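J.: The structures come next, written out as structure tokens.
FYI, it's all coordinate maths here, none of it is from the lab. Predicted, not measured: the structure shown is a model, and the values here were computed from it. Cβ atoms are built from the backbone, for glycine too; each structure is taken alone.
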Structure I
């Protein structure tokens, strides 16, 4: 197709402006290609503005586009964007590189070990398509939904969260990122400190800084956040918000230990603070995870927990439907901020989500993902231990989609990631996961976004060849 398009492009000068090109049949016979190839080549030229297609009449040479006006001088914006007001205590510039690295598509041929989403082969594409089709036929599907969300979908989320959480406590959001943003804006004024796990999800740090807040790190170990350091951080900073991922924490994969769960709630309650529970990975438990602990929200009687979850991670990046649940006066503030930001989540998307989670295919999908994620985890961890012993793997998670590894060497994580990319593997450098100085170089390796286990083995082989001793340290 590309060759035919280039041939036609080079011959356009033979035709006057508005002149008719040969018919598709004539082009098929002249170039000895298929009708589909001709159709695609002409579509490419039309997209470039070189030809105009008139149904039933043919294809004509287009009038040249007028020259685009010269670009203006935008250098003044550097001053406007960097000039801080007298009352601003936190810079307005936001570093979103940690988020963008998981959203950007890698170059062709590069194995993607930095993705934050399931590979299309793991997504319930047929079930989602069927759900969307059914949703579109529902009476009133294209009307305006309640600003809080569809009652049936709020009820489903409430049952999933558990405990005494009711549908009235739930707001439907445009995914987990939107819910986190709403929560932080509702709970912390600009300039306020926000306690976060260290390391933590870079998207959370970006939200905090975009809101004008100061993220303060609280270290995480293999059993989750350390309560003694959490209490000390509350006392030292006067913070009124702590954001955590008690289940399969991103990036470490840690699960908050049973003995620490009640302690975290007690410490926050004593500090007069909220705990924002980001329950992003409950639907990504591996086959061998066993019985999952309840949500913190289900064990909270005093309205301390603001719970966030999303359907996106277990389905598709484009199914941006999530929920935020809370109790007490804070619900009104959460609702107000969400309405101001986005009015409501589009009703067809909510209807489709409701159709999806209510279909028999939904539990089958979750079981299939649980089995596949466990298999991929074992394949990647085994390949790393066998072929790259210089990568320390301190914890093997039973949920989520990533391994948090520490390269043993003199280089930093950015150099490691650059060397890996040269070897044809995209990984996530660990620095963006820390809001203060990291204790050492770390790298996150995701096993969800590849086509299958074979690609994981190939990725490790590429890393082995490209990360010879000292090679990445000098990158």
Structure II
């Protein structure tokens, strides 16, 4: 276990066994990555044009919170670019041989890299203000992969990925029997609370969509799951949940492309096993972004990826989701998860849904591609021992955003963001704020009476009479 000195120390745990000669092993891994990937193209450009103007500091909420020079994005990126220039450019190699001395990669330097690169949430907001277009989030991503090859990884990330790849197939270790029990219980909840027959189809072959939420939803977010199922039911959507793989979480995205690739391939394999056509991702930002790598890792015939908000928005625009006349009366605001909003891929769909179902929707400022990270991005939300760092420092700016809206409901369509934002609200005294998913609100406004009438009309008079008789018997 190592930590850098200072108030904001971040503990990075090594793997179960010690790795010797880490500098040599890291350089070997670096060489392999450059040979077998396209990272070299980006690094070559970044190493040549990199500037230390520190404009990126103005958009970094970490630096805003700490004021530490090491937290300026370009200073952090220089840690990796310095290694690249010295060992993987002709000028760097020639200079070292000709003059001797100079920079040498050491054990201490690697520990420093581990400390600094895991302070960053990789939200990529700094890229918006870099005059040279340097993607510091990408550099953080690559640096963590190289550190992983010498076993310098936060323990929480390792444990989750191992459970997913070597255990029962998901990060929360939920066995298929428990999954089925949960889905059956939620079906009963629909009957008891909404008088609606809504199913969670399991292992249905030939469905258009195979559903992958964050598996934690099955444990912690029943209303989000019920909202997902309700939207699929009332819109007549074709979907299923696979018992071989039902977890959209992919913590490989946070520290290793090798791990990320294996998890994505398992996801695609489950769709093909069930003869499905598309991957339907639940309310989770990083699950969506990692699934978008399907065609990178599995070829051009990999299944199309659809986010559940995109699906719900399309069905709502087509008039396939019956809504009550009553709208959500409480004030509602929306948090943009970095992984789906930073590049502008999913920003308008959730807002159009919320403006349709809510009477008092207000924006946080800034928003969309410029919104602040929840403070727990890059996998740091799973590291409970740094909660104070995550919520008090990294989450301070987000807490200010939330408080300024005066909202009762904070909609965060991402499992990691929900966890982080609940803790941010708790630690900053925002007791009046309820953090929920967008599908939680959809569940409140869907008109299940209209859905029942529609089903009865489609079933015909004979089926409707039979259903009425059964209702009377009950």
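J.: Which one of I, II has helix-only ellipticity at 222 nm (-39500 (n - 2.57) for each DSSP H run of 4 or more, over all residues; to 500), as calculated from the coordinates, equal to -15500?
T.: Working through the options, I get structure II.
J.: Here's a follow-up. Assign the value 14, calculated as relative contact order in percent (Cα under 8 Å, 6 or more apart), to the correct structure from I, II.
T.: On the way: I: 19; II: 14.
Matching structure: II.
J.: I have 54 for percent of Cα pairs over 28 Å apart, calculated from one of the structures I, II. Which structure is it?
T.: Structure of origin is II.
J.: With distance in nm of label points 7 Å out along Cα→Cβ at positions 253 and 381 computed per structure, which member of I, II shows the largest figure?
T.: II
J.: One of I, II was used to compute mean count of other Cβ atoms within 10 Å over residues 165-172, and the answer was 17.5. Which one was it?
T.: Only structure II yields this read-out.
J.: Assign the value 5.1, calculated as distance in nm of label points 7 Å out along Cα→Cβ at positions 197 and 365, to the correct structure from I, II.
T.: Source structure for this number: II.
J.: Assuming 3.4 is distance in nm of label points 7 Å out along Cα→Cβ at positions 117 and 405 as calculated from a single structure, say which of I, II it is.
T.: Going through each structure in turn, the value belongs to II.
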